[in-house]
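Got some structures for you, see below.
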Structure I
Amino acid sequence: MLPAARHQWALSLFRQPTYYTALSFNQAWALPTAVVPGRPVTVSFSVGNHQGRAIRYRYVLTEQWGGNSQVLAESASMVGAGATWTVSTPIRPSCASSPCRIEVALPGHPEIIDFIVTLKAG
């Protein structure tokens, strides 16, 4: 049997590992739906490394409104294979108009999560 055929045969018979990154909010049901501009809100999320090797992840937390965008927080950490990085950080949204989208992105990875808040008077 040719090596290429053996390889294809092995791929069809044996489960191959799936490598991925998991990004999710912690207690998503507790995310705010309305904020007072400039007042602190805590955002908590987790980055799970299922890539099979240690990865340096960087997150960027931004606010977006009416075509504008502003970085609220960012950080980086080395996350071991199979480990999870839990982040809980206070932010101070200052969107100029409602609705305001709060987004967590992992540059270099396709994963993005977000939620929408409306602005209320303080």
Structure II
Amino acid sequence: MRDVFAHERCLEHFSKLARAQSYLYDLAECLLDINVDVILDFGFWNKSDRDSLRSRFSKQGHIVEVHYTDVDDVTRAQWIKARNELIDAGLSEEYYITEEAFQRLDPMFEVPDPQEVDVHVKHQ
């Protein structure tokens, strides 16, 4: 059965995400302190999250690089369709993203300003 990314599931997801991020940030600090490079991939949907990340790790003397992959709307829609097909086939346990959910979530993403990004990749 599909796990549609409905409002209730969305709230649960963000609660779990916040706890996971906190744990992984702490772990990242430990690893960086012993000179192990770390990649954090949470999406960083808004400028304040990206600024907070940069501030947190820069204050400790760590180098922070923000990478942004710019993907057009058609490709993103194709990826979501393929993801949903895997869910329907029982090959994935990800959240099913309906068109309605996509339309509600997509505007929440704040495209980074060029000065925020160290590496900008344009998906083609």
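Given that distance in nm of label points 7 Å out along Cα→Cβ at positions 70 and 94, derived from a single structure, equals 0.4, which label among I, II identifies that structure? Structure of origin is I.
Thinking of I, II, which structure, once helix-only ellipticity at 222 nm (-39500 (n - 2.57) for each DSSP H run of 4 or more, over all residues; to 500) is computed, gives back -16500?
Attributed to the structure labelled II.
If distance in nm of label points 7 Å out along Cα→Cβ at positions 38 and 102 is computed to be 3.4, which of I, II is the source?
Matching structure: II.
Of structures I, II, the largest value of relative contact order in percent (Cα under 8 Å, 6 or more apart) belongs to II. Identify the structure, out of I, II, from whose coordinates mean projected area of the Cα convex hull in nm² was calculated to give 10.0. Only structure I yields this read-out.
Among the shown structures I, II, from which was the value 14.5 of mean count of other Cβ atoms within 10 Å over residues 30-37 calculated? Can you show the working numbers first?
Working: I: 14.5; II: 10.1.
This value belongs to structure I.
Please state which of the structures I, II yields 13.2 when Kirkwood radius over Cα pairs in Å, for residues 14-77 alone is computed from it. Answer for the origin of the read-out: II.
Values quoted throughout were computed directly from the atomic coordinates according to the rules given, and no laboratory measurement underlies them. What you are looking at is a predicted structure, and each value in this text was computed from that prediction instead of being measured. Cβ atoms are built from the backbone, for glycine too; each structure is taken alone.
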